[in-house]
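The numbers here are math on the coordinates, done by the rules we state, and not lab data. Given the structure is predicted, the values throughout are model-derived calculations rather than measurements. Cβ atoms are built from the backbone, for glycine too; each structure is taken alone.
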Structure P
Amino acid sequence: MPKIWNFIEEYSVLLIGGAVIALMWANNAPHTYHAMVDWELFHGGPVGHLHDDGHGHVTRSFTLHFLVNDVLMAFFFAVAGKEVWEAIALKNGSLRGKKALTPLIATAGGMIGPVTIYLLGAAVLGKFTLLANGWAIPTATDIAFSYLVGRLIFGSGHPAVGFLLLLAIADDAAGLIILAIFYPQGDLAPAWLLLSVASAVGVYLLFNRLPRMLDTGKQDRPNSTFVRKYLSFWPYLIAGAISWFAFHRAGIHPALGLLPIIPAIPHAEVDYGIFAEEEAHQHDLLNHSEHLLKKPVEAILFGFGLMNAGVEFSAMGAATTLVLAGLLIGKPLGIWAMGTFAARTLGLGLPEGMKNADLFVLGCVAAIGFTVSLFVASVAFPAGAVQDAAKMGALLSFGAAAMSFLAGWIFDAKGTRIGRAGPEPAPVIGAAE
């Protein structure tokens with residue numbers, strides 16, 4: 001239990017704290033809350049939300065909400081993107097090879113199921129046109145909270161926890177693609193993405209590839225050491241800022257703007273997996289940068305909760321119901337159905353020690369959307385009643401935790417009783433599962 005509560009403190013408490021403060025503030029003094037969120041830091045600069053003054057003159061408004069959601073959250077998505085990149089690119093990455101096929105197919109079910117439930121529900125309610133754009137909100141899985149609940153239910157050494165993390169990472173990868181393709185911010189101008197590509201290629205060639213080429217045959221690697229010691233992450237941060245600006249001007253959500261830079265950063269050859277204790281001892285520049293970002297990202301998540309969770313309880317409506325139905329019904333059924341199809345029909349199997357019923361329990365755990373669902377809701381709908389209702393659905397997805405414990409008890413998942421979960425280290429993604 002001490003390690004579990006340490007995990008809560010490290011990864012969750014600030015985000016939850018920001019969300020709770022936002023809920024209390026918005027329901028007691030909504031006018032001051034929204035004034036804080038929309039507080040304009042400056043007007044008319046090169047970046048910010050587009051603002052029409054009503055007379056055909058469009059300028060950009062840089063608000064506190066823009067600072068958090070569009071600028072600072074880029075670092076959160078960079079950390080998530082780093083995990084996805086390592087899982088895909090490294091030789092023992094968890095999203096490579098046959099061992100990843102069943103979780104990847106289950107992930108597809110965990111996205112198809114919620115989308116189907118959401119869109120069918122919108123059609124049945126006669127609000128398809130109004131609500132259809134929120135289809136991606138219930139596809140998200142919150143890695144941190146799902147991991148916490150999964151460990152409590154199965155026990156930290158259970159193979160289902162590794163399966164869950166692999167599924168959540170794949171879900172994040174799909175979510176990033178969905179955000180980039182289906183939720184453009186303004187008019188698309190894809191030519192700007194050439195600037196992003198140029199910044200990524202340029203920083204890789206000049207500060208990663210070139211020093212290694214110059215060090216060929218030199219055991220002390222003087223050029224690479226100089227770059228790492230004296231320049232560190234700064235060239236990549238500058239390239240990231242250029243890429244961010246390019247995404248912003250291209251009409252793609254700029255919070256994704258740092259992702260093209262991640263492959264350019266020198267990285268380790270071994271992926272121990274997200275939350276694995278061994279990751280803390282990795283000293284390559286990519287992992288070093290992640291370690292430096294840990295505390296700032298926690299603070300950013302507090303700001304994200306504060307900026308986005310301020311929903312009045314009276315805002316609950318059809319979008320709330322659809323988001324919850326997609327998460328609480330579509331996720332478990334989709335993951336169970338497609339996971340079973342992969343394991344049995346296709347003969348890909350499940351990790352040793354994991355049974356078919358565990359797939360449904362995992363689906364319930366993966367139904368905790370929260371962070372990413374909130375983010376998607378903020379871009380799927382314009383500010384107003386529908387967006388607030390959809391955000392309420394994302395917040396209430398915490399109810400999936402209770403459903404998960406009930407499902408774990410019914411299907412006799414190992415470690416369902418909290419006391420049975422041993423204080424073992426976090427599971428290693430990429431190990432034989």
Structure Q
Amino acid sequence: MTESPLTGPALIDSLLVANRGEIARRIIRTARRLGIRTIAVHSDIDAGLPFVAEADEAVEIGPAAPAESYRNADRVLEAAARTGAAAIHPGYGFLSENADFARRVKDAGLVWVGPDPDVIDLMGDKINARNAVAATGMPVAPGTTDPVTDEAAAVEAAHAVGYPLMVKASAGGGGMGMGIAHDEAELRKQYAAVSGFAARMFGDPGILLERYYPDARHIEVQILGLADGTVVALGERNCSVQRRNQKLVEESPSPALDPELRQRMLAAAVEAGKAVGYRNAGTVECLVHGEKGAQDFVFLEMNTRLQVEHPVTEAVYGIDLVEQQLRVASGLPPSADLTAVRPRGHAVEFRVNAEDPVRFLPGPGAISTWAEPTGEDVRVDSGYAEGDRVTPAYDSLMAKLIVHADTREAALARARAALTAFTISGPKNNLPFFTELLDNPVFTDGDYTTGIVAQMR
């Protein structure tokens with residue numbers, strides 16, 4: 001990034017994408033459209049994937065194991081230095097919410113395409129995040145305000161909070177490190193399991209206990225902190241179609257919200273972003289509980305990165321969120337007045353995974369057929385092509401199918417046609433599940449909860 005006394009900050013001129021697959025390819029697409037030189041880093045097993053070929057330059061950084069490649073900060077930074085990259089975009093997963101890596105990027109004189117490392121640290125701890133947003137007036141579920149570090153303390157806290165409880169790893173994220181307890185016996189079992197998992201995975205056994213809402217809707221608000229300090233909310237997404245706390249389908253706007261609740265959620269998310277000095281793209285995740293017409297929401301967590309499901313917001317608001325991320329990181333204003341932009345129509349995203357459509361168990365393999373649907377307001381963000389191999393080394397996500405239309409009913413009709421036209425053979429895939437979902441009246445009525453997949457299975 002250069003700066004002129006006459007013109008001020010300029011857009012970065014080169015970008016290393018510290019990720020793989022569909023999100024790396026998607027970031028590269030926007031960067032190249034903006035005239036930014038792109039650098040891909042990849043493991044040896046990913047050398048033949050489309051994102052590597054589509055970058056202006058590519059650097060192999062290690063073997064398949066993420067710890068030796070995509071999560072290896074030293075190798076990523078070495079690749080940035082070797083290629084003269086001006087900035088690093090982490091995508092999602094891997095190093096995207098690693099505050100120490102973000103600090104190292106900035107210390108190396110590079111532009112970090114994301115929020116400040118201190119904000120990543122704050123929001124990466126569920127208890128600190130919960131306490132910070134509660135101070136702004138955002139509702140939080142009844143729960144503990146300090147980490148629970150032994151079983152006896154967990155039992156005592158549970159009596160004060162009340163069952164059922166969600167047992168969460170304080171340092172966890174992405175749906176990992178959590179369990180449900182309906183009584184003391186279950187609490188003791190879940191505490192041992194979750195704290196042990198947290199210690200192994202995150203190096204922190206601390207536990208957060210929160211009231212569990214069994215019939216909730218998972219709703220998240222897209223925020224964008226601009227370079228001048230303004231924080232805007234770009235609508236909400238309903239992410240309630242989940243298996244094992246992992247999202248499968250997202251839509252915007254949520255059919256489960258009334259206008260008053262929607263406005264309260266958007267305003268609360270903006271205030272939370274302002275309170276922590278948020279810059280760049282982020283998501284405030286919430287649980288909406290209660291019957292329609294008598295609903296309320298509580299804070300769940302803040303994701304300090306670009307979400308997998310960001311395309312549904314792009315479709316409804318007609319903006320490129322990656323472009324806005326790059327502009328914010330460069331110190332530039334957004335490409336449009338985001339305080340005035342208004343939503344248009346309805347969008348739905350389907351995560352096409354290499355997994356069986358019944359039990360959702362991984363089913364990697366070589367892709368012998370890959371035919372993507374096309375047409376008006378049909379978008380596919382894919383990480384693979386015919387002839388590629390989906391390996392068990394990484395997440396099973398192969399592609400995202402996004403459809404948009406003037407109404408939800410029309411969007412679902414468009415989705416049915418697009419799913420029928422999407423052909424994949426070789427690895428297992430969950431396309432048949434989506435067809436089943438679109439025939440489910442609970443989903444088509446729009447008033448579904450996070451229990452919908454379990455009810456179908």
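Can you spot which of P, Q the value 3.1 was calculated from, given it is distance in nm of label points 7 Å out along Cα→Cβ at positions 109 and 389? The partial results should precede the final answer.
Working: P: 3.1; Q: 4.1.
It was calculated from structure P.
Quick check on the output: -0.58, -1.36 is log10 I(q)/I(0) by the Debye sum over Cα atoms at q = 0.11, 0.18 Å⁻¹, for residues 205-412 alone, derived from one of P, Q. Which one produced it? It must be structure Q, since only it matches. Out of P, Q, which structure matches -9500 when helix-only ellipticity at 222 nm (-39500 (n - 2.57) for each DSSP H run of 4 or more, over all residues; to 500) is calculated? Only structure Q yields this read-out.
Among candidates P, Q, the computation of log10 I(q)/I(0) by the Debye sum over Cα atoms at q = 0.08, 0.17, 0.19 Å⁻¹, for residues 61-236 alone that gave -0.32, -1.12, -1.25 used structure Q. Largest in relative contact order in percent (Cα under 8 Å, 6 or more apart) among the labelled structures P, Q is structure P. Given a value of 32, 31, 20 for semi-axes √(5λ) of the Cα gyration tensor in Å, calculated from one of P, Q, which structure does it belong to? Among P, Q, the structure yielding 32, 31, 20 for semi-axes √(5λ) of the Cα gyration tensor in Å is P.
Which one of P, Q has Kirkwood radius over Cα pairs in Å, for residues 13-156 alone, as calculated from the coordinates, equal to 16.8? Among P, Q, the structure yielding 16.8 for Kirkwood radius over Cα pairs in Å, for residues 13-156 alone is Q.
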